[in-house]
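Just so it is clear, none of the values below were taken in a lab; they were calculated from the coordinates. The structure displayed is predicted, hence computed values, not measured ones. Cβ atoms are built from the backbone, for glycine too; each structure is taken alone.
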Structure I
């Protein structure tokens, strides 16, 4: 995480008495929170491959689950109004410290208006955060899926797909080999494929 944020994050680690585990990459989530069972402590896990700003946002997201649990137990929704208020409150000091670059700050303020279950749900915020990924593998054929025209063929994870129509938040695509349909995040990085290559 950004160096300026480390002191407050360390204080939370001590004050809230939780275990923090850095995990392998999980495609389905960036982090998670587990409430204490019996005499165990709270547990937060975060993927190892996030850039420093994504890591911090995910960290605060999960700590907000912890503080919500401490106040309300299991009596409220996981990402309900109580959690949203906790998340906004915990994020506030990092704005005061000017931890985020201007573009992330603007996108994050918009996201905090009504934060979702994951920052991945906000395409604008995700696009801005991705610019700070140091380990992003790009090549001349890489493009965001939303930039491809319908019926264009693309490669993702060694499989070939045809881009379909955009639904509310996802793009429906069909895998060529199995003819199965999948829903993709619009800003998934894919590789452009020419029909002549197939």
Structure II
């Protein structure tokens, strides 16, 4: 294997084990055994756990050129279309592959660094992006005055709670809606609320 192929293999094996056993229940020895390599090979590619965490996040979030797939999808979008794209992207991604959501949940519950790394590298980037769009809509008087950061988090809260409840808690066994309906409903609720009085 090339160095890149070996890195991808280690990331894939580690991701699968972290999802099943959590971070505390997974050792580098187990990752190495499952990958058919020695622990030394893991440490040659990832000298610290944080490097492995970053590689896992990148493998789930980036395109082949190393750009965030979500941020690339938002390029050139304005107004309502920004929020529609964010909701559609996240609902679709979480439905098709809930692995990252599971990893972030494990990490937060076990007080591991993966969730912190994710928030610093991806989460805040998206919240700040949405916050700027909320401010822009306020300046255009399309939205009433409010705390833009809280408004951005409120929107993300709807989307992320829906994905968590459907994909992690299993509520989709009882009620499942087409993605388009979910997205349009959330965007309508958000825009109606932000237009307000």
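Structure above, values below:
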item: With mean count of other Cβ atoms within 10 Å over residues 43-50 derived as 14.1, matching label from I, II; result: II
item: Answer label among I, II for the case where helix-only ellipticity at 222 nm (-39500 (n - 2.57) for each DSSP H run of 4 or more, over all residues; to 500), calculated from the coordinates, equals -11000; result: I
item: Ranking I, II by relative contact order in percent (Cα under 8 Å, 6 or more apart), the structure that comes out highest; result: II
item: Identity of the structure behind 4.0 (criterion: distance in nm of label points 7 Å out along Cα→Cβ at positions 51 and 147, calculated), options I, II; result: II
